[in-house]
1. Rank structures P, Q, R by distance in nm of label points 7 Å out along Cα→Cβ at positions 241 and 289 and report only the one at the top, that is, the highest.
2. -16000 is what came out when helix-only ellipticity at 222 nm (-39500 (n - 2.57) for each DSSP H run of 4 or more, over all residues; to 500) was calculated for one structure; which of P, Q, R is it?
3. Out of P, Q, R, which structure matches 0.3 when distance in nm of label points 7 Å out along Cα→Cβ at positions 57 and 121 is calculated?
4. Given a value of 25.3, 87 for Rg and Dmax of the Cα atoms in Å, point me to the structure among P, Q, R it was derived from.
5. Going by relative contact order in percent (Cα under 8 Å, 6 or more apart), which of structures P, Q, R comes out largest?
6. Just checking, which of P, Q, R has the largest value of FRET efficiency 1/(1 + (r/R0)^6) of positions 33 and 321 (r between Cβ atoms, R0 = 41 Å, to 0.05)?
Structure P
Amino acid sequence: MTADVSSRVGPTRLGPREFAGGFVFCTILAVVTASSLTAQEAVPGITMPGPVVVYGLPITRVLLDAAAVALVGLSVLPKLLGFDDQDRTEKIMRRVRPLAVSAAWAWAVAALVTIVFQTAELNPGGVPTLAMIAEYVDSVGTGQGLLFSAACALVAAGVGLMAVRFGEKVPAELRIVVALFGLMPIPVTGHAVDSVWHDPIMISMELHVMGAALWTGGLLAVAAFVAPRPDLLATVLPKFSRLATVCLLLVGLSGLVSGLGTMVLTTGVELPGAIFTSQYGLLFLTKLALAGLLIPLAANIRFRLLPRIARGELTAVAGWALAEIAVMGLAYGAAVAITRASIG
């Protein structure tokens, strides 16, 4: 889009539904496509999970991630808005706080449903009972991690309800910390590394997940609630741009460390061949390509549009943000698929 065209674009009509819908659609599209391409072939004599589980599990994981991303973004928004002009910012936060509570509830429900699907995956051919689910949670780290994540989401919902009642008297830092804390068990649902490097790899994965949630969630919140307000956008976007730069570096570095580290430390996997022949390697390259595509999109907003927004000019920032969010959705879908892909 040329400068002349974008300068004629007025305040965006895109809202929370369009941005959230675009992100979820692209995420589900990516994970369903990847799941279809990486589905395990049936083995004679072995009962395989049915299509409800094969596709329901990754889609539920996608919804979990989407709810978590939304909650993180809505939680960090008051820090980006600041507290110097509450006459203007409070109008936005009155809309945001109830949505944060809804996102927290959705996160908790999605985590619990994911546990049910994963129990069904380990017990194909039947409907999971409460006893089977309890045994799965008791014996498998993934189930325990998801249960802990659901508990954190419920705590976030409680803190969010207090914020609805008391406003910014409930510290934004508390909401952010609770949301990010709930993300920490998520990497447990991926591939395990049996090595002395297990802990560093897990820390790298956790940093990757938290950085991606802050970047994606923050962009969703700013695009959905601040972009229609050019007066606030000129103040908020520079703050978010600095946060996004840090997140970009964190996500990129931690993604390379955790992805390559997982392959290097997996028995029987040889590099660089496995990067181009295994399901895990191909999805890793897909994520890397999508991350590379995000760089020029983010740079366009920061270096081309941001100075014009600071001068009070109208821009097509919402359209560019939607494009960036769509790519982020595809990356999240690939991230969910890679947790289930074969490495060898």
Structure Q
Amino acid sequence: MNIKQIAELAGVSVSTVSKIMNNYSDVSDKTKKRVLEIIKQTGYSPSSSAKTLATKKSNLIGVIFAGELNVEFTHPFFVEVLNSFKKQMGVLGYDLIFFSNEKFISSGDYFSRCLHFHVDGCVIISGQKMEPAIRNLDMSNIPCIGVDLELTGKKSGYVMSDNYQIASKVVEHFYLLGHRELGFIGSTAESDISSRREAGYVKAIAGFGLTMHPGWFVHGDDFFEPSGYAAMKQLIANGHLPGAIFAASDLLALGAIRALKEHGLRVPQDIAVIGCDDIEACRYTSPTLTTIRQNKERLGVLAAHMLFDLINNQSEGGSFVVEPALIIRESCGSLLNN
């Protein structure tokens, strides 16, 4: 059974059935009793689509992993942020629907697909090689929140960690440990987050009066471990190595450490390494990884509340920048040992 069939059996309109199921008062008791009896007899279970008809809201949130090369479910940082977001949206009364960006499915733009599924809003997770369809959705009237992705639409906002602070904390720690020759491993140039961290790193190096060596700045294809491994192999092949490396993600850092070990180099004795994100694996590697912790739970909760306020016209968008924290472990050494 569906809502249209219930309406036909009761001799009323679909909108009347929707009003009854959503407890609207402008329906006569006689009509309400007849419709409810038919619903009981048929065992019909009201669906979210019926609620949408009555309230113009589906209580569905679209989840989009943006970019032609995206991080999807395999990236531990975004998984933790999304889990926090999911829990908070559940508390606020919403379910999530995931949009595929595979070309054979997503030939249509995200905006049209959001209209098709009647989503109340979207959370967009940062990726690489951003599709034009993402910007079109950002500029639409559908409320959107970006995670590590700056959105500027009239019904949009975003949350991200302070990427300059991330880079500044790394350079400061390296400096206090006595390192003056600093390198960087990032993702592709299409990655906005990697570019922000690299720009902050360059600015912080200059702020400490140090010389930047472009040959010590290398890039992988993404934020994952194999890219860090390949980038570190490239640095090693170039000859003279810096004394310390900042990797734009923990997975890049772990790949770099694997390459260093293969060449008989010790971490941190021969070269110090700092990652970014503070994923769970950092605690169990050898050596354990010094990193910049992003408050993943806070990012997810903030994204949920900001999207809720946009949907309910309680805010006009904006942004929140979350402060990061340096987590000192074995891969870099600590000030106490120097």
Structure R
Amino acid sequence: MYQLIGAPVSLYTGKVRCYLQFKGITFKEILSTPQVYKELIIPRAGVRYIPVLVTPDDQVIQDSTDIIDHLERAFPQRSVYPEGSRQKLVALLLEVYGDEWLVNPAMLYRWAIDENREFAIQEFGRTRLPGASDEEQYAAGLEASGPFAGALPRLGVTDHSRPAIEHSYLALLDELNVHFSSYDYLLGGKPCIGDYGLIGPLYAHLYRDPASGRLMRDHAPHVASWVERMISPDAHHNKGDYLADDQIPDTLLPIIARMFDEQVPVLLETARLLEQWTQANPGSNEIPRAIGTLHYRLGDMEDERLAFPYNLWMWQRAHDFYNGLGADDRKAVDTVLNNEQAQALSTPLTARVQRRGNRLER
């Protein structure tokens, strides 16, 4: 039986759990307690990140996207990767957007709102000390959650940027609410990899944490209903399919535009900084988690954040798919994109990254 090692409070654990349930894959979920970190995660995965999947033949896989891709090869039926070129590109783009950009509002709403913060601390404590008293769990959670709460400035989440991040998130909720009022999932009747990119932040933080959960249910009830479909243990009963003829709903276009306006400039600047880093470090193969700082913009607001090369590993998936299309498929895909969006996807990545041994390398 598969074992999913993670935590209810974990964004990326939520992503993988939803996928396993949709595919109907039997699994056992194991809390990532300190003992599990010491005895399994660190020695077997070589890093301290969750989720981790242990397969029936004792393979250990870390990283939510790698886990899903491994399982897609083992369980190819009802793939979460659409076959049509337009739908597949949109699915890949929205996975990057959810996984790597919606972390910002997810972290803001969790750690900058007292009610959410207190809930999350207790949840960290339940993971760290299951069976302990509430007081012991809270103390343990306060210690365990410190690095996460302290990460906000590195993401560019500050008092200065907070109003702009909140405004962008509420506008996104409006756009998603319109879409999910007509469609069960992003591309029709079943979830795609883009749905799984979005579900991590929108469920594990923004729906599950109490204050932001109320906000979602009140402000965007159709988004909350989508979350509930995605997390349902009965998701494997879903018999729907993607829209016919590689169709992209018009209701997704504002969300794609938001991604290209907000996130893609950060990705392209990170690519530029990575090229500089590789030139300055010709003898270094492993790439640090951050390679300097960059400025980012939300509307009229500008702030600073770290540049994370891992984001480029995710961006390469959509970038490479787009640039590997034949002429006819490229023409079809370009009907979904405007000229600036197509140009951004066409921008060469002169420095590339790969994951090896759960670490990022040039």
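Values in this text are rule-based calculations from the coordinates and carry no lab data. All of these numbers come straight from a predicted model, not from anything done at the bench. Cβ atoms are built from the backbone, for glycine too; each structure is taken alone.
1. Working: P: 3.0; Q: 1.7; R: 4.4.
Result for distance in nm of label points 7 Å out along Cα→Cβ at positions 241 and 289 over P, Q, R: largest is R.
2. Details: P: -25500; Q: -13000; R: -16000.
Of the options listed, only R reproduces it.
3. Values: P: 0.3; Q: 1.0; R: 4.7.
Here the read-out was taken from P.
4. Details: P: 20.7, 69; Q: 25.3, 87; R: 19.8, 63.
Comparing all candidates, it corresponds to Q.
5. Values: P: 28; Q: 17; R: 20.
If we compare relative contact order in percent (Cα under 8 Å, 6 or more apart) over P, Q, R, the biggest value is for P.
6. Numbers: P: 0.95; Q: 0.15; R: 0.60.
Comparing P, Q, R, the top value of FRET efficiency 1/(1 + (r/R0)^6) of positions 33 and 321 (r between Cβ atoms, R0 = 41 Å, to 0.05) belongs to P.
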